[in-house]
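What follows is a set of structures to go through.
Derivation of every value follows stated rules applied to the coordinates shown; laboratory data play no part. This structure is a prediction, so every number in the text was calculated from the model and none was measured. Cβ atoms are built from the backbone, for glycine too; each structure is taken alone.
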Structure I
Amino acid sequence: MEYTHEKYLDMIDEALKVYLGSVSDGQDLVLDAMKYSAEGGGKRIRPVLTLEFCHVCGGDVQRALPFACAVEMIHTYSLIHDDLPCMDNDDMRRGKPSCHKAFGEEYALLAGDGLLTLAFETLSKAEEIKVDTFKEALFTLSNLAGVNGMVGGQVLDLKAEKSKPTLSALQTIDRLKTGALIKAACTLGCLASEKYDEQKIAAASVYAENIGLAFQIVDDILDVTSDTATLGKPVGSDDKNEKITYVKLMGIEKSQATVDELTKEAVNALGVFDGNTSFLENLAYKLASRKK
């Protein structure tokens, strides 16, 4: 069976509602804040990648749904916390007020915490996965979402605000801050299939690292070439926060050329898979040319 992007989105949205619906009664306000952010649309790139990598490895996509939703919950919590005044101080996310603008800073903080912990509860719902595979998935997600991955990238990003990072340093930040969770998403998809080998895991990592870095560079380009109505979030925040970006270091033209090269490298890495990789190839090109 071949899956479309729309089919994956429907599966993910339905599963997220189920997992969020499992939260105990009596915590209505924080649960509303969690649902507001997690069910509020978005590109769903990470969970889609989890499902599709499971598929190209020859696995049952349904088995990967808990992994996919866990990744999306962690991504959403990171966005909630990212938007807080103590971080990026952004008022809009996905075309509507940020979580802290809708519910207050205290509940936004708790909603992020709630999604992070619910992610690992959701991961445990993958009951058909072998114990050793599950342990590897648990380590992969916690490692790449934590101080060795996404959180570590955020720390470096904060430190960089007080300095002027080089291009190499900026790439290190973004490979962690953005790329690490994408790498987790792709790796978890392979693991969920239980038909993977180390070569496939390595290829998924190369794909993830390249589209993750390309994604961040495109974000920097759009921050100076697009508008709030198109993006659904404020533009010019990098300038406002005096952040060093790829556009500032390389200019728009060279930044786009780098995106194209990274995308090519990502697509080339897919050659080790036996399954049809056209979905992943098209997704990489789509992300490279996105307008929002």
Structure II
Amino acid sequence: MGLNLSTSFSTTTPWPKTPGVSGPSSEARVERFVCPLCGWETEPNPGLSPCPSCEVPLRWERTGLPSGPAFSGRGVWRYRELLPAVEPVSLGEGGTPLVPAPNPWGLDLWWKLEFLNPTGSFKDRGAAVMVAALRAFGAKILADDSSGNAGAALAAYAARAGLRAKLFVPAYASGAKLRQIEAYGAKLVRVSGTRSAATHAVRNACTAEPQLTYASHNASPYFVAGLQTLAFEIAGDLGWRVPDHLVVPVGGGGLFLGLAYGFMTLFRLGWVKKVPRIHVVQA
């Protein structure tokens, strides 16, 4: 079953008469995990249980959002009013340049330079928010499976938050990435076999070692919540307009979900007039 971006919210959502002027919402701020397909919801928690009916990862949502797009500061936590209400963990992620891309076709084409994030990828956005949330739940040792960028991001932000990290990586993973992960102080566990073998290994470890918290960049609603800030930045940089099309590289699909949920949130709030068409390219 797919996520229908075109009909998730009413296309008659009003455009705000005074964009750029923010005010408090009269609605209480309540956070929840929601199934994006059937709407089933539960209280936020550090676990990774999917929807019991649809068996898909849950989405983090928050009520009581601001009435208009007026933010201060820079980076991911500039959008604190659209994120989980936790003490921020930050290395200066987000706020990456959106630059015009010269091309021979005369297109209005732009690049978002996410490689300028602290550890070198967009995954810093998700790691910053996920680590902050898991620390608030009392987690001490974060575990994940990764072949590179996500592991580096988790290791860096766990260290910044004063937490320990244990990364389960395929034995064939890039030596440079593994050295980066170790440089941030994380413990590496090399796993022979396929990429999925590392996933099985971390799940088994988290079951056997109660002190471990599975901080999955593929399944955590908090990680995807952090990725939504990329949509917020793109829209904000363009004067709260959105492009007609986005082309997104994907592996597990988290970046796609973050962008989709982010633009859907802005549309629901009435800050943008449409949700862009998102094209994914398997990386």
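When Cα extents along the principal axes in Å is calculated, the result is 50, 48, 31; to which of the structures I, II does this value belong?
I
Using the calculated result 21 for relative contact order in percent (Cα under 8 Å, 6 or more apart), pick out the matching structure from I, II.
Corresponding structure: I.
For structures I, II, calculate mean count of other Cβ atoms within 10 Å over residues 178-185 and state which one comes out highest.
I
Identify the structure, out of I, II, from whose coordinates helix-only ellipticity at 222 nm (-39500 (n - 2.57) for each DSSP H run of 4 or more, over all residues; to 500) was calculated to give -9500.
Of the structures listed, the value fits II.
Suppose distance in nm of label points 7 Å out along Cα→Cβ at positions 42 and 266 works out to 3.2; of I, II, which structure was it derived from?
II
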